[in-house]
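*Asks:* Have a look at these structures, which come just after this line.
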Structure P
Amino acid sequence: MYLGIDLGTSEIKAMLVDGNDKPLASSAVKQTISRPYPLWSEQSPENWWQATCEALDQLRILAPQAFAAVRAIGISGQMHGAVLLDARRRVLRPAILWNDSRAFAECIELEALVPESRQITGNLAMPGFTAPKLLWLQKHEPAVFRSLFKVLLPKDYLVFRLTGELVSDMSDAAGTLWLDVARRDWSERMLAATGLRREQMPALIEGCEVAGQLKEDLGRQWGFKGPVLVAGGAGDNAASAVGVGAVSPGSALVSLGSSGVIFVSNDHFSPNPAQAVHAFCHALPQRWCQMSVTLAATTSLSWATRLTGHGSEAAFARLAEDAVIETAPVFLPYLNGERTPHNNAQATGMFHGLTSHTDAAAIAYSVMEGVAFSLADGYAALGAAGTRINQAAFVGGGARSRFWGELVASSCGFALQRPVGGDLGGAFGAARLARMAATGEAAEAVCGSLPGDELILPSAKLAARLKPRYERYQRLYQATNEAALR
């Protein structure tokens, strides 16, 4: 048996998977975000640990015999967060998350300090990344910075609590702006620019390699029958890609979760920082990936559901199917700023075209369309780097809506396949990484594609109706951004 844990922003999931790649049981524990000031987004690492323990306790109750037979654990997690430890391995402050935008000024400073940063890291400096957060910390919380012994990423903190080891994997480390992504090693130049040294970073391994062994007291506490290995794991999107089999060159996934992601696997490093495309390491050796990122995907739908007083996001989303497209407002989904292609932490959302006749169905439609258009912007940026997609796995909570899938497919121009179990997320991919760490099996033997549930093809008719609205959407961003700069 293999155990996958996914440290998400809104919940922590755990999943048991057997040696035949079959999920047996899963559990989840909700998480909350602290936003003490505008642009801030934080969580407590101790809360992650307590929620992980609770999720594992639930699994043990659901499938006690299978749980006891766990041989290895893999962890996936939200990327870019800064977990700061002192010399006694204590957490110094709440973790600063991926969707925290306070360090936008430090991004400009970092690229001025290291003019070749985009060549080293393959990415633009963005406030969500880890390195600018440490520049901000150096200025605004100098006592914390002076006490800093080690910087970890969120899922690496769970690896530390499970094993005592301070380790990160390549896919997660690539999102820090401290990694030389082509060389798969820490960049002394980028570290020095943020006042850090190599010894303050975790050791680097591949996601399918062994990070350490589960502490004996935890093994006894959870009733495991024998020693349990812990894998290096992966950033959430790389883990999801492993889970759906997007590991060979050109294979792709579209994830509609809190953020929206288009992920394409490559066998070489292929950056396009000018349009805010992410070029990261994959979770497997000698593989890389490209990603476009929309910061507020299902987050936008959740916000609109609350705003309109609807209790169920799923029911609210179904209203969109009855909306009249041509009279619905156009929505910019920049509730937390935006990454691809704008890299604008201060971009804001808006509805354009509201009237007294605008109803909840039109609002639901507009939000889902706006997220689809943001993904289309991201795909255009990927295309500028030479990437073409014919078909992608469609995963995440938003993938439960076929209608949303039709909007995305018709806006982007490629087919989406909803795999059976596509909502398993990073936990399933993490379990696959755990299996590879324990058995030494090759990725090709473990990371097969999931069976297809449904193929969603682009609709030429729908694309024609969306085209003028997409053009208006793009003009609105340019106009509002120019107005904000005046």
Structure Q
Amino acid sequence: MRRRGSTSIIANPVLVGAVTTLIVVVAVFLAYNANSGLPFVPTTTLKVQISSGANLLPGNEVREGGYRIGIVDDMVPVRLPDGSSGAEITLKLDEKAGRLPSDSTVDLRPRSVLGLKYVEITRGTSKRLLADGATLPAKQARFPVELDDLYSIFDEPTRRASRDNLEGFGDALSQRGASINRAIAGLPEFLKDLEPVARVLSDDDTNLRRFFRELGDAARIVSPVADRYANSFSAGADTFEAWSRDPEALKATITKSVPTLDTGIRSLRVQRPFLRDFAAFSGSLEKVATRLPRNLPRIIPALETGSRVQRRAVTLNRELGRTLSALERLSNDPGTGIALRGLTRTTGILNPFLRFLGPYITVCNYFNYSWTHAGEHLTEPDPTGTAQRTLLNQTPRNQNPASPSIGSLGAAAPANGEPVVSGSPVNLHNNLYSAAINRDGTADCESGQRGYLKRLNTYGKPELNTVVDPHIPGSQGPTFTGRPRVPEGQTFTRAPQSGPLMPPELDP
């Protein structure tokens, strides 16, 4: 008797399909309810009364110290204890965030310029903790001034002018980062070519003053005979119009003119050949004359219009004469030469400056980096507005208040890791003029590339762990959006060319 073999669960297609369907249904359910909180994650409830909803919506995030600790579950209108109308928001907080002190505060802050909000909780210091389901009063909730409220303080003309300025500057700078970079990259070459031009114009041998004076004399001479010029143009138009009607006749005239003149020179007394050629010419001219009546109605209006324009040229020439006289006075002014020499000096100053500054933009792209997180940089609330979050978060409290610190003024020595009560010990980092390129033009974007160095101080004492030397040893390469080297055709320099030269030991 043979024993019946056991059957694997995978061999049953109905069971496999049912398990797969169940998994898909559960995944869809979890994804659909993600904004309302995931199941099986323990949460606590906190209610907050606010005087204004400030465009807050269910599903917005709740954060503490920049980390997400919950979501906004609901918001309903309520009557506040002072009798005014407000709103009550219900927050679902992760249980792992812990219970909040009773003096904690809530800020309704913008997450983007498009109106998206989030709730930021600032934990208090009270020993009394809030129970699950407790309610914070409206006096412990704050919300920023909206852009609409800010602009509503201006009258309609001011708002319209502000809107026009925003549109104008926005259209001028929108998506033009690459163009600005190219303009900065091309400025050294442009200024290099402008310098010899300005030098030639300011040179006394150029005699720029006499040039403008002669232009004024020419306009003054032409002005009285402007009417005659108008008549000559009208007569010339009639002649050329007649010639253009029959190009073959004109060709024949030119062809016959040479033998006719030769014949006239050889035998002026013998008129017969001349009359014969003249008869042929007259026949051709007759054909042109027969076509003139049909075309003159279209030619005459054009000539009349041209005549009126030429009459107005008298006034134009008179105004041109005054303009050129003003230019002559400008060229005679002693300050003109001074201004041109000053422009030459300015280009001589800007050229080395742009050769040093250009690679920071064209190679390392630092101009765009500096504006990437500007909105989040100034967002720490204070009694008068907002402050820089990075400085406030990084400033430590020293055990000895007299010790130097990045948050103190008038320090007699650099910060060198002194013991602190709160925060992290800090050391002086002040390496200015960090490089953007190597001497051969390859990328060496030192700023922000090496983290927090321990020591870089050639002239400092051995016990000082400070970073003050301008250049970091080695080549740091390009930034994430930078270039591997200076663009073709752009002049460059690794160190500033104005002022004292950098010692070789500081520029390895």
Structure R
Amino acid sequence: MSLRFYDTKTATIRDFKPLSEGEASVYYCGATVQGMPHVGHVRSAIAFDILTRWLEYRGFKVTTVRNVTDIDDKILQKSAASFAEDFVPTEDYPSEEPWFALAYRFEQEFAKAYEVLGVRRPTYEPRATGHVPEMLELIERLIERGHAYPATDGSGDVYFDVRSFDAYGELTRQKIDDMQAATDADPRAKRDPRDFALWKGHKEQDPQTASWTSPWGRGRPGWHLECSAMVTKYLGTTFDIHGGGLDLRFPHHENELAQSAAAGHGFANYWMHNGMVTYAGEKMSKSIGNTISPAEMLELATPRVVRYFLGQAQYRSQLDYRPDSLAEAGAAVERIDTFLTNARFALGAAARELPSASDVPAGFGEAMDDDLNVPMALAVLHDTVRQGNTALDAKDLDTVASAYAQVSAMTRVIGLDDAGADTHSQDDELTNVLDALVQAQLAERAEARAAKDWARSDAIRDALAAVGITVLDSAEGARWTLNK
């Protein structure tokens, strides 16, 4: 089976044919850094992290770009609110915080969340505020080509003329007259209510630092324009894959596509959108109180378990969170980790000599090739764990070694090993050092047991338990595991 992805634009699953042989270019929308990361942000990042990892596993040299929107209406509003006399500061929003400080602080919170959940840094992570010259060039090109116009009311706004572009609506398969009006700028100077802002003239209530000079007066870029300018700079006018959350299809991605195509750019060959996260089947809403944040999840489970939960569904499907979801994910991760621990014990030094780049099973590869069918791939992973456990019981070390190598390869390729890697990975040099130290204690305990010195044996076991290490006795001897 060839590598295939569902293309939102054509509503079909298509064979992946990159623009350049052996290379893949991926752009996916990052966060507008106005607040703490929510679960939808993190699910999207994990989905496209898995995509990137799988493309690399299949031999592609991947260039990924994930933007940071660090100038936006909501960022300015929240900053302005912090200077009000009646403002009540909170842990997330202190008093008198400039907009750029607020944006940068939350950008760092996103970086922390991505890192702890094993989302690798993209090749490039551009900020909108660093690419205003490219945005101005794009606006001027659209005006020259008859697809944009400056407002005539002196506001300094510049709008995209949606009716000038016949293909407007092609991504979401909508007709212009059926679309809702664009609410990103005052409609008084628009030719059509659906025309969206490419440039927003500076408003008196906004800080001067939140504006740049332009041919139409001081102002700042519109949200949709930012991505088109940044992706073109880093991936060119035509690239392979554009991704993001399903909620971004309209108006954000529809407008991105329109302004880029109207400028003469080929833009994305494939559009991929991940599904939303719900709470017990309902849309998450702060007003209802049925939300859970990544930070709250990490208080309930390890990063490895949270990563597993957020990445376990097929990326296009809805992911439903329930109060027992993390417990279920934890049980699944524990089955994997217990097998790996037991296999390492059975194989001894041979486990460290196995190839670090083992192939995944054929069924796993077929599932991932088929539009990143992670649920089917995980079924293969757990089936391999079961086979490995059966081989452990039968003392079939050749099969144990094969299963161990394959399970390790599968957990690496879905990014499970990188989640909380500093404290939760048991397959690194620190674990080897810890194993040597614990094995010395277990050897001393074995001597005590042979001499029927049960007090000494129990003391060693209790000392290990006190630092989070459980000793498991079996007919083959004692082994150890870290408490979860």
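*Asks:* On Cα Rg over 2.2 N^0.38 Å, which of the structures labelled P, Q, R is highest?
*Replies:* If we compare Cα Rg over 2.2 N^0.38 Å over P, Q, R, the biggest value is for Q.
*Asks:* Out of P, Q, R, choose the structure whose coordinates give helix-only ellipticity at 222 nm (-39500 (n - 2.57) for each DSSP H run of 4 or more, over all residues; to 500) equal to -13500 when calculated.
*Replies:* Considering all the candidates, the number was obtained from R.
*Asks:* Matching task: 5.7 is the computed value of distance in nm of label points 7 Å out along Cα→Cβ at positions 55 and 447. Pick the structure from P, Q, R.
*Replies:* Traced to structure R.
Every number in this text was worked out from the coordinates using simple rules, so none of it is lab data. The model shown is predicted, which means the values in this text are computed figures rather than measured ones. Cβ atoms are built from the backbone, for glycine too; each structure is taken alone.
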